[in-house]
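So, here's a batch of structures to check.
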Structure P
């Protein structure tokens with residue numbers, strides 16, 4: 001089993017998924033706030049937000065299979081697809097009794113995973129917090145950055161990601177913009193991805209990016225996109241790092257067009273890892289947002 005760096009959060013809990021262990025944090029009490037990370041991060045990304053919210057809410061932050069402290073099986077034991085990720089999330093939340101009043105906190109691939117789950121169970125979702133992510137197909141006129149295309153479509157890119165850990169190392173350097181990550185924080189992000197075998201998910205996530213109807217994830221994403229209107233009346237908070245070179249302003253404009261009532265906060269100097277660049281500010285906004293939008297069954 002992978003051991004995280006000394007700066008990382010201690011181990012949380014594990015759920016058995018057909019012989020695979022899915023690691024998740026489950027801290028605090030109250031309305032459930034489900035925090036979904038992307039690639040190549042893990043639940044460590046949410047450490048500060050958990051600390052801020054756990055005094056009032058139940059904070060649940062899983063590591064997707066192949067990521068963080070979860071098991072990292074080969075392709076013979078696990079199908080690394082968006083649909084399977086949504087299945088895993090459903091199994092986790094059902095398994096720990098979370099079936100109503102869910103607040104989704106979404107970042108990167110967490111947006112697609114979370115909203116795929118939400119379209120299956122719209123009645124369970126109460127609020128949504130969005131950070132540099134998507135729940136729809138590529139915005140019109142937007143091209144996949146060459147770094148992702150290289151990893152998605154070439155043997156060279158696959159070697160760089162699995163052989164040299166280029167994706168996780170590059171993210172630790174390029175996804176923060178205000179200041180370099182402290183070495184202890186960078187080491188915590190990289191710790192789970194310490195071998196060829198343990199980097200399988202960082203590659204499979206990139207290869208699962210849907211660009212055409214031929215891609216496995218495309219119909220799932222299209223289905224989510226077509227059902228986003230079902231969540232238009234829910235309270236939504238958007239916190240966006242404006243210096244993200246992947247989930248950039250066209251993605252933010254797409255969210256705003258689909259959710260015109262959303263509360264939007266732009267962070268001009270923050271990158272993709274907006275919680276690293278602006279963690280305390282985003283956490284304060286999230287806490288205030290949740291307090292101002294209590295769920296119907298929650299005490300005011």
Structure Q
């Protein structure tokens with residue numbers, strides 16, 4: 001009788017090299033996502049806000065799934081509903097309304113958790129407020145950025161659309177610059193315990209690409225001062241790197257590689273949002289006061 005090989009021998013994992021991901025699938029997924037984002041921005045801005053709201057819901061689902069590994073059970077429904085309300089309120093009424101919606105959502109979530117009783121209340125409530133700030137609150141700054149050009153319409157003449165394009169492209173530049181510099185030249189780990197594949201050479205590549213992209217986008221797309229573009233690039237590369245490291249710490253603490261597998265070649269949605277969530281608030285603040293006003 002023929003011996004059946006062990007499962008590990010029968011289905012070996014693919015080696016994606018130093019990049020640690022399936023590059024073809026990652027590029028295909030990125031193209032599809034960027035196409036959806038571009039179409040919504042160019043033709044009807046509320047459609048882009050719908051994409052943001054869906055992203056918040058999926059991210060909450062992923063984070064709850066990951067935290068269950070540590071016996072932390074987020075209240076999914078109020079977090080999702082509150083997150084969507086925060087995004088919508090930020091888009092329609094601005095930053096003051098966002099702060100109020102965040103506070104109300106936090107209180108509702110804590111009251112919701114009372115239904116479960118005393119055991120584990122502090123742990124779950126603390127994690128829930130963390131999730132509320134990390135996901136929908138930071139994500140709502142995308143809504144604030146888009147609202148810079150009004151709340152209807154779209155197209156490349158809209159300041160809010162230009163701001164979103166700048167924010168997305170400068171963050172992508174950080175990822176791409178770090179990826180290629182890290183793969184080609186990476187020898188000195190930046191944080192070996194947290195993220196072994198992240199190197200100082202990769203950070204240097206991110207820095208060069210992000211500063212160049214920030215300068216070009218601010219000068220030629222936003223028609224702002226060159227020094228604002230340099231500042232934007234520096235802020236973006238630092239915050240994107242910190243966001244990526246924080247996400248890596250969370251996953252290592254939870255003992256998981258990816259938050260989920262909803263995006264082929266990328267893993268979970270949160271695995272792609274980490275840099276974007278970290279960069280949007282300071283970029284909005286800089287552009288709001290230095291370019292749009």
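Mean count of other Cβ atoms within 10 Å over residues 183-190 computed as 14.9: which structure among P, Q? Only structure Q yields this read-out. Sorting P, Q by distance in nm of label points 7 Å out along Cα→Cβ at positions 87 and 207 from high to low puts Q first, with the largest value. Computing helix-only ellipticity at 222 nm (-39500 (n - 2.57) for each DSSP H run of 4 or more, over all residues; to 500) gives -23500 for which of P, Q? Value -23500 for helix-only ellipticity at 222 nm (-39500 (n - 2.57) for each DSSP H run of 4 or more, over all residues; to 500) corresponds to Q out of P, Q. Matching task: 1.19 is the computed value of Cα Rg over 2.2 N^0.38 Å, for residues 95-222 alone. Pick the structure from P, Q. Considering all the candidates, the number was obtained from P.
To test your reading of the models, identify which of P, Q gives 4.8 for mean projected area of the Cα convex hull in nm², for residues 151-198 alone when calculated. Don't skip to the end; give the middle numbers.
Numbers: P: 3.5; Q: 4.8.
Checking each candidate, the match is Q.
FRET efficiency 1/(1 + (r/R0)^6) of positions 47 and 231 (r between Cβ atoms, R0 = 30 Å, to 0.05) computed as 0.45: which structure among P, Q?
Numbers: P: 0.65; Q: 0.45.
Comparing all candidates, it corresponds to Q.
The value 20.2, 78 for Rg and Dmax of the Cα atoms in Å was derived from one model only; which of P, Q is it? The partial results should precede the final answer.
Values: P: 17.6, 55; Q: 20.2, 78.
It traces back to Q.
None of the figures in this text is laboratory data; all of them are computed from the coordinates on show. Every value quoted in this text rests on a predicted model; they were computed, and no experiment measured them. Cβ atoms are built from the backbone, for glycine too; each structure is taken alone.
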